[in-house]
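Only the coordinates and a few stated rules stand behind these numbers; no lab work does. Note that this is a predicted model, so its numbers are computed, not measured. Cβ atoms are built from the backbone, for glycine too; each structure is taken alone.
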Structure I
Amino acid sequence: MLSSNEKIKFRILLCVIFLFMPFAIYVICGLYNVQINKHEEYLVRAKRTYTDFKKKHGKRGEIFSNDNFILISNQPYVRLIADASHMLPEKNCYEQKTARMCADILKLDYNTVLKKLCRLVPKRDKSGKYILDSNGKVQLRRSRYIQLSRELSLETAALIRQEITKQKLKGLYFEHAHKRFYPKGSMLAPILGITVYDKGREKPTFGVERAMDKHLRPQSVQNLVEISRDGRKLSYGLSEEFDVQDGKNIYLTIREPIQAILEDELDKAFEKLNSQAIYAIMLDPKTGNIMAMGQRPTFDPNNRKTITNEAVRPRIIADVMEPGSIIKPFSVAFALDNNMVRPETIIDCENGYWIFRGKPLTDSHRIGKVSVTEVIKQSSNIGTAKIGIMMGEKNVYNNLRKFGFGQRTGIPLTPESVGDLKPVSRWDGLTVSRIPMGYALNVTPVQMVRAYGALADNGNLRKIRLIDRIEDPETKEVKVMPYEPPIQMFKNPQAHREIVDMMVQVTGKGGTAQQAAVKGYEVAGKTGTSRKYVPGVGYSRGKYFASFVGFVPAHDPAFVLLVTVDSPKGRSYYGGTVSGPVFRAIAERTLKYLNIAPTVIEEGKKDR
């Protein structure tokens, strides 16, 4: 028998068991639910309080000339970033302190910085969709990436670090990044292009930067790091870091010393001629490689204040013009190749005035009955028009299409214009006489220099190359851009030699481009002067495109060079007198740099 005291103790024990058993079971089930069923969910929540993802960016690939001169490099700098999720409203007033510090050190407006720090942004799930609350409204959160200063010097960054420690500020960290730097200043600027900072990375806008972005663009990664309560990375604890992959380096076909020569001469000519614009492009006819190209006006990408719409437009690929007489050799070459004419064939140039289908056609000076060679040498519009009529509409059109006019060259730049070579179905009765002399069609400079490359290289029309190779900076693996086989333009090699001989006379005595002649070398080329056409207005008075394009040495060319002056000021506007001297200046210096021996013995000297 139990005593009365023992019975009381037993009853108390039973009460305790019955009263607290459900609570114990509830606690055990709750712990089981937390530790087992919802372990992953609560682990993720916990990690959010002491871990963070830090985005790390690699360096954008660099751009070099063919001979390893760097054209675009990367310059390191520091960004100041705020994570407002670590600045929750507290008595410490982190937002106000941070805004005041930025206002004092970075000379920023206090209210502007404070507004940035207090701004709320919509919550999104992993798929990017908005997260809604129970009432169907978009949930808001503090921004975790606020750029307070895009570019800090190392000294300023050190000063801010001191203030962060001194004031015990939360949610501030630094990003080490790189910006584009242009060691050569304005050299090749409209072709290379620029980048702008957008959403944490360098975004290309035009030029090589844009065309080759998929190779230049670095790979970014998100690293998991353990952080303190104020949002700073801890040197110990949980971390999962990955290495970024820098962008690939691009090597152009451009040869930097020759590019420097071309740009220097363009500067001189632009100042002297006071023209609206001037551009030049140099091609290696044996490879299709662009050796140099430039335009004025231009800009300095290191100083964005110099950028204008006129300066950034890549005229060499985007602008079109009626070429004038520089188109004439192609129709004459076809007539020679198909035995329609011979160099000595006589053409009546009508003493400089001729009526065709009720419309007058004139030459710049009186020319009578002359040979086909003289038609090219003296640049007779009437003589060339008659050869075009002899060829017929389809042959004129198909021949120019075959040389690449009216279609893109495939140069890896945008926007490349296709030009304008209308199909025969859209020609009127006059077109067959106008196109062979350089009117009623539009071409781009890069189309023209490519076509002349075929005349220079025994009739081989090659694809333009601007990108030579792509290099992986980590593995050093190099991918060379392929050379495509050329297309032969001539059935008869003799016809090619004959047209080149005619073009040599253009720069000789009595030719229209004596000022393009280079002492000691035979230069094959052609002048061109065309009035500017303004859509909706017509041909402009007093505004011309003055061009000269040629190759030297004539029978074993080192390069093809086109120079075009847009609207030269002054009394002279002919291609031979305006663009010819610019061609000569660039050609002389380039031949000297390439160490090309003279091909013509000067008068009064004996060959030893």
Structure II
Amino acid sequence: MNVFQAYKSKITDVLGTLGLPDGMDFSRVTVEPPRDASHGDMATNAAMVLAKQAGQNPRQLGEAICEKLKASNDVKEASVAGPGFVNFRLSDSAWADVVRDILQSGTAYGQSDLGKGIKVNIEYVSANPTGPMHAGHVRGAVIGDVLAGLMAKAGYDVTREYYFNDAGAQVDVLARTTHLRYREALGESIEIPEGMYPGEYLKDVGNSLADRDGDKWVGKDEAEWIDPVRTFAVDYLIEEIKKDLALIGIKHDVFTNEREIVENGTLADSFKKLEDLGLIYQGTLPPPKGKEMSDWEPVELTLFRSSNFGDSTDRPLKKRDGTWAYIMPDIAYHYDKVHRGFDILINCLGKDHGGYLERMRPAVKAFSNKAQLDVIFNGIVKILKNGEPVKLSKRSGNLITLREMVEEVGAGAVRFFMLARTPDSELEFDFTKAVEQSKDNPVFYVQYAHARCHSVLRNAKEALPDLDTSEKALVAADLSVLKTDDDLALVRVLANWPRVVEAAAEAREPHRISTYLQEVAAAFHSFWSKGRDDDSLRFIMPDNKPLSLARLALVQAMATVIASGLGVMGVEPVEEM
């Protein structure tokens, strides 16, 4: 249950009893926590946004709403603030219902039908298969994977996809380097020329090729071996990439590659679709803006009328020699996703792909008046190791691999840290902080709260052996005894979880889950600390079993919400530390 949505429905019902004009638009009405908690538990803007339609003064309408709310058993008080905001407080029984709902729902608490089963394709990682997963790939991988889990929890039908380029110059360099490592595996002394991939990881690829083919490709012309060696290297490294991603719990539903897009006719089909729509023409483009090019001459090109869909210019789809421009395979790939029936397309890319959305969105709009394309641009990750920044480069072979990161700090810490800030901001991953057992380490802080919850529940069985603390007993507990401000503060933060899920899914901001879990952990740790100084705030009170049982129900609800949030993040919650 999303308690805020429930009270939005209640406000809508109240409005229906006030004799307002027919056909009122309630879509802008919201119910949210007030900015200042002292104002109440919830606030609605209903009077503000509906006053003009209703032909009433906002405060007058607000007062009418308040009177109706006050008549409800689950609202303790209601008042109008400022120009017309309505603030109200819930009864203790209403908050008790939230705790009971969490216990009954388990980690499914927070699930929503917001997405209504809309088909969403989230493409992430999408690193070309020229080497192992390294730290530079990890952030986009985690952002995409957590967003997928988040949107699934919010009721969308999500497909996780990995797209890679296996047809470009980079992959030809991979094939040539693999051939050198293959010859090395057969006993030849080789040197890796500048411009090829010097990383040690390609030795394994060369050894495997030698094991499979023996000396079949020794002494042969490049034209004979480059295709089979390229295919072998790509297939080998994709499997290694899958293994690396599995270390942090990432598994894609679909792998798509550029070569297939070209060879299965999708590229040609997408071009023909644009032709059939009258969006392809032969023409010239003006010289690039902001650049002085004395030798520039207009050249007739095959152009896509992307400016019809908000682009700053039309885009060439073929080069001067008639071969496909670099943009065309990507357009074909998005055509394929639209053709597969996805309504929302989300790509997670590095910030160095800044112009990608401008180039791709017009094509998606041309193919469908329904499908939407969003791109999440993630900032770079600075890796510190032994106190020194580490430069990442496939070409130099100087890599901090995903595997090394997991071995040093664990999969959970890797995932949690990658969501520490907004996706587009620069992020610093500090190996020392990631294993530090302190409140400055967010994953430790949250996991410690979850472990503490389970410690309380275990201790209760020892301290109160004659008290039934089973799941059934906690659900049936008299939760109305949770009356202190501290009790209710914990309930309020837990009640926010469904709202956070929906808001984060709509905004495409999975880092909000990390922020929220730290807020939950802080609330729990604060309550715990107060209980050490104030006996009335202890979770286990042998002389007050009804309150103990209610507090244990609250602790179980806290552990459940933390586990639910960590589940969305792909982090395993721990019960002991």
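Below, the figures for the structure above:
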| read-out | value |
| --- | --- |
| If helix-only ellipticity at 222 nm (-39500 (n - 2.57) for each DSSP H run of 4 or more, over all residues; to 500) is computed and equals -9500, the structure in I, II | I |
| Origin of the derived value 16.7, 51 (Rg and Dmax of the Cα atoms in Å, for residues 428-491 alone; candidates I, II) | II |
| Source structure (of I, II) for semi-axes √(5λ) of the Cα gyration tensor in Å, for residues 148-379 alone, computed value 61, 20, 14 | I |
| Parent structure of the calculated result 7.8, given that distance in nm of label points 7 Å out along Cα→Cβ at positions 188 and 468 is the read-out and I, II the choices | II |
| At a computed 1.06 (Rg/Rh (Cα atoms, Kirkwood Rh)), which of I, II | II |
